[in-house]
1. Identify the structure, out of 1, 2, from whose coordinates helix-only ellipticity at 222 nm (-39500 (n - 2.57) for each DSSP H run of 4 or more, over all residues; to 500) was calculated to give -6500.
2. Of structures 1, 2, which gives 16 when relative contact order in percent (Cα under 8 Å, 6 or more apart) is computed from the coordinates?
3. Given structures 1, 2, which gives the highest value for mean count of other Cβ atoms within 10 Å over residues 22-29?
4. Out of 1, 2, which has the highest value for distance in nm of label points 7 Å out along Cα→Cβ at positions 198 and 214?
5. Of structures 1, 2, which gives 23.3 when mean projected area of the Cα convex hull in nm² is computed from the coordinates?
6. Which one of 1, 2 has distance in nm of label points 7 Å out along Cα→Cβ at positions 206 and 358, as calculated from the coordinates, equal to 5.1?
7. Matching task: 4.4 is the computed value of distance in nm of label points 7 Å out along Cα→Cβ at positions 30 and 334. Pick the structure from 1, 2.
Structure 1
Amino acid sequence: MFHIERLRLRLVRLPLVAFFETSFARVYDKTFILVTIDGDGVEGLGECVADVDPYYSEETTVTAWHVIKDFVAPLLLGRAFDHPRDVFPSLARVRGNNMAKAAVEMAAWDLAARRQNVPLSRLLGGTRSEIASGVSIGIQDSLDDLAAKVKKELDAGYRRIKIKIKPGWDAAAVEMIRARFGAIPLMVDANAAYTLADADRLAELDRFGLMMIEQPLEYDDVRDHAALQRRLTTPICLDESIHTVRAAEEAIALEACRIINIKPGRVGGHRESIRLHDLCAAHAVPVWHGGMLESGIGRAHNIHLASLPNFSLPGDIAASRRYFVPDLIEPGIEVSRDGTVPVPTGPGIGVTVDWDRVKAATLETCDVRA
């Protein structure tokens, strides 16, 4: 059992090492919310993955801050919980807002693991001591720039390359990578940039032997993805569309995808991620862990979750130095030459936060007490 006695929000901004571009935006920094919850003399940490803009999700840092402070916190403060899996159901009155909920819920898992003096992975049911790491490469200014990025990441040992695509930056980019780098594990991510009318264009990608095409159609669609999957030999992977376990059940029943990307922020935290993981395992649907440009705090949470057994494909959990120098943790997350990341063995998320760096990067704070 643990108590939640105080909740602290920090709005943090970190510059990215290099710009990151998707089909909907190019970003040069990351502004996000860190959540600290206190209970029984122990702290737990969570990171909200909402962006400053509503392009990936309808949630933003502003809406998440409001929802956590004014609605989530009052439902949790002063309460005792037998297990962190009980936190998410206690927030059922708040519709949606999964990223806001997840930041607090994941902090509760960290707190509970620290109180038991065990790694978070053990509390989550993880079975691996290391995870396979892939890397996500944004849209570049030229094919030569893209080739240079791919070579750099392959040389660093990453086990899978993912590139962002959009209309006008798709088949030619994939063809160049296949011509220069051969049969490397390769996937593409459209972030909902296409419609079903683009099915023939997307079918052109079948000839490249891709691992998957991630979220080619609308961010909330299942039906059209099912129609598209029937026209493609390449597996479709759903990301944005899978915002609940129920949505995953519908997607699997309609055969709208053959792979699912799990992001705890998108589905409400670790509890719902575990339920989604187990559902996919029961239907022989492999899963992998996506990324949202997290700092080392959020990235550590992702590593622990990705140690569960059905995370059978390399996830977007790359080294800290690809994104932030310095990161908020010391040492940062490192990827070995064989493309793996060790699961931290210390209590909770098992990383050391550099609070001076957090303070220097903090734009605003808010404390809420029972």
Structure 2
Amino acid sequence: MAELMLKDVSKVYSRGNRAVQAVRSFNLSCRDGEFVALLGPSGCGKSTTLRMIAGLEEITSGEIWIGGKKVNRLSPRERGIGLAFENYALYPPLTVYDNIAFNLRARGEPEEEIRREVDRIAGLLDIGKLLGKKPAALSGGEKQRVSIARAIIRRPAVLLLDEPLSHLDGKVRQRMRTEIKRLHQEIRCTTVLVTHDQSEAMALADRIAVMNQGELQQFGTPMEIFRKPANEFVAGFIGEPPMNLFTVLVLKGEETLAFHIEDSGITFPVPERLRSSVKEGVRYRFGIRPTDIQVVPEGDICTLATRVTVFENLGEEHRLLIRLDKNCTISVVTDTDVRREPGERIYLRFDEEKVHLFDPETGKRIQGQESILPA
């Protein structure tokens, strides 16, 4: 096991006569034995970052440190990493046993030691019955187990997982996610996972590095980035269904400041904890998660009264879509068994402690709300 550090790492590709910045001044520190996820949309630079850690991509600038050693000029083999790809990358002519044993044989390990290690790793991943089979006879989930086994048998300082579950169907994906979590708890190897699936990152990682357009947006625990997103991108990317985000204008109300949703006629009081952070006449991006909106009976204190646009019954929860104006819709999640009809009058209360405000120009969290962007 080893600590992994990236210091101002950048990657620039040449595309004809122009330069394309894939990763920009990326800083990250993974503790010894920690499970970290690189999370972001396609093309955000997360796989490029992983390949630079592995030594498969040359970095343009910056430093990568593994176990206190600078590895910029070291080959992948010299870095002490294990890598499992999304496409498995198994050798078709070889049996599962020979695929797993391949790296140890390349190092000249004694066959008796190889047998002990293959049996041990096969037991960890529950693939002992597959050792005599070839990859063509395996399911997708079995191939991925073999790919991970081949990566960890080297006892790597850092284990790198590049979208390991992306080709698996729903049930197998869920099962493999559980197995990866269990495996990490047993081997306690510093692990970096690349994924575009937020639920995968939230379930597996100790901390998550959210990336967009080659830059680190926020690095923190799953609950930190969920409860206190550092900017509007993180707020909208994390959470299913996504956070409701819309523009409000601060007006002077009869008793206190109020948020006004333009073109809707809807106005509601600014929560007390935010009154010192906003200014009259200024626009902000307002965010609240669908699970932080409560449907209340008529006559109760409510944030706004509106009408149902769409009702979805998903079994364990219901989702309501509310159109506030032509450019603004919000979703609400409720676990009640009450069916709502389109056009039905409804009363909503926002949880004032879970309202988020962002600067409409920079997208950053408004001062006065604790930020957890890395220093």
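Bear in mind that the values in this text are calculations on the coordinates, not laboratory data. Just so it is clear, the model here is predicted, and its values are computed rather than measured. Cβ atoms are built from the backbone, for glycine too; each structure is taken alone.
1. Details: 1: -9000; 2: -6500.
Structure 2 accounts for this read-out.
2. Working: 1: 23; 2: 16.
Here the read-out was taken from 2.
3. Working: 1: 14.6; 2: 19.1.
The maximum falls on structure 2.
4. Working: 1: 1.6; 2: 2.5.
The structure with the largest value is 2.
5. Values: 1: 16.3; 2: 23.3.
Matching structure: 2.
6. On the way: 1: 5.1; 2: 2.9.
Answer for the origin of the read-out: 1.
7. Numbers: 1: 2.0; 2: 4.4.
Comparing all candidates, it corresponds to 2.
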